[in-house]
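**Student:** Please go over the structures that come below.
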Structure 1
């Protein structure tokens, strides 16, 4: 049965069917968010990134209580890097994990290798049994994965995005979602960018003006709470 709601999204309000929606939790992994992980080792500002953990956790809890669909996505490579693309691929030379593992292989457990601590989802935002987890080897969660097939099997049309990094994997997946006729909606306070201070603002501008919409977790939760009370 459709769950039609109107959301206070930016730059304009849109109507969505929550029954045909999925929350995407992108790359909330130790390598990116935990002290001692890859981003921390690279001296990136993980304290800024970690600000998304609490709102993401809160939204996920309400989303689950409402019985709505959720999909987890994580970046992970095989230990032999056979899925990294090889020297002919720009991914092999540009992706941070692959660059670091070639320079400092002793750090493998802190990175994104399957079975390592770094590749695991952070404790605060972990999938429950039965919740799907998509593993990717490129910035976009649609490339060489079963994500699109999974979403279509759920009859999903609207995608709500959370996670890191906003200007890399989140935005890459948003763009591909747009190209594949999904409706991308980024939960702005549940996503954070890396890089210079303007990176977050630029990414949100790209998304809201060209590829989708944005909303705050507070506004979205307010709608979900109202639905739960009606039930």
Structure 2
């Protein structure tokens, strides 16, 4: 691989170049381009893709509105077709969910003809990460018998700790619920008698600070967490 494609490609996109031009500039300047694969989507959602003549069969790519999918040493083209279909049919879902669904569909359709070993997911978005950073999701599985399944497990944990439930879906803390929460928190060692204080202390201990804000309403995800 050529790791320079990432930063160099982004730099070209920031200059306003179209995806097709970016692919052409990167590959034409690379003496090892016959072994490369590359996918780019520009700011208009227009994709471009490249598969060098030296990539091992099956190798190829598919593009569509807002995506480019590439693969080599695959069982067949069906892997990419399944990935593209999964992505296209999940419009409206978060990007990370669409990408995970595509990975799972590709594996189900055959995947890499050598078997399974690794999988990763990286999603960047301005201010979307923890503490306002730009890393929304950054997960990887380097060596596992079922890496896509393991990646999903890690993503579900990531969503628990860093996800966000819309404010309108938070539940009002009724008198009955307040009693239940106070009982559970006391059992867990957070029983000062002030529900807001105890919830905040428990959330900090459990790394769920993003899902607790006072005691008037509560994120339903909190109610489903194991004791």
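Please treat every number below as a calculation from the coordinates, not as lab data. Owing to the predicted nature of the structure, the values given are computational and were not obtained by experimental measurement. Cβ atoms are built from the backbone, for glycine too; each structure is taken alone.
**Student:** Ranked by distance in nm of label points 7 Å out along Cα→Cβ at positions 4 and 196, which of 1, 2 sits at the highest value? Working shown, then result.
**Tutor:** Values: 1: 4.6; 2: 5.7.
Once distance in nm of label points 7 Å out along Cα→Cβ at positions 4 and 196 is worked out for each structure, 2 has the highest.
**Student:** One of 1, 2 was used to compute distance in nm of label points 7 Å out along Cα→Cβ at positions 124 and 164, and the answer was 1.0. Which one was it?
**Tutor:** Checking each candidate, the match is 1.
**Student:** Suppose semi-axes √(5λ) of the Cα gyration tensor in Å works out to 44, 20, 15; of 1, 2, which structure was it derived from?
**Tutor:** 2
**Student:** Determine which structure produced the value 1.6 for distance in nm of label points 7 Å out along Cα→Cβ at positions 76 and 132, calculated from the coordinates; the candidates are 1, 2.
**Tutor:** Checking each candidate, the match is 1.
**Student:** Here is a follow-up. For which of 1, 2 does helix-only ellipticity at 222 nm (-39500 (n - 2.57) for each DSSP H run of 4 or more, over all residues; to 500), calculated from the coordinates, equal -9000?
**Tutor:** 1
**Student:** On relative contact order in percent (Cα under 8 Å, 6 or more apart), which of the structures labelled 1, 2 is highest?
**Tutor:** When relative contact order in percent (Cα under 8 Å, 6 or more apart) is computed for each of 1, 2, structure 1 gives the biggest number.
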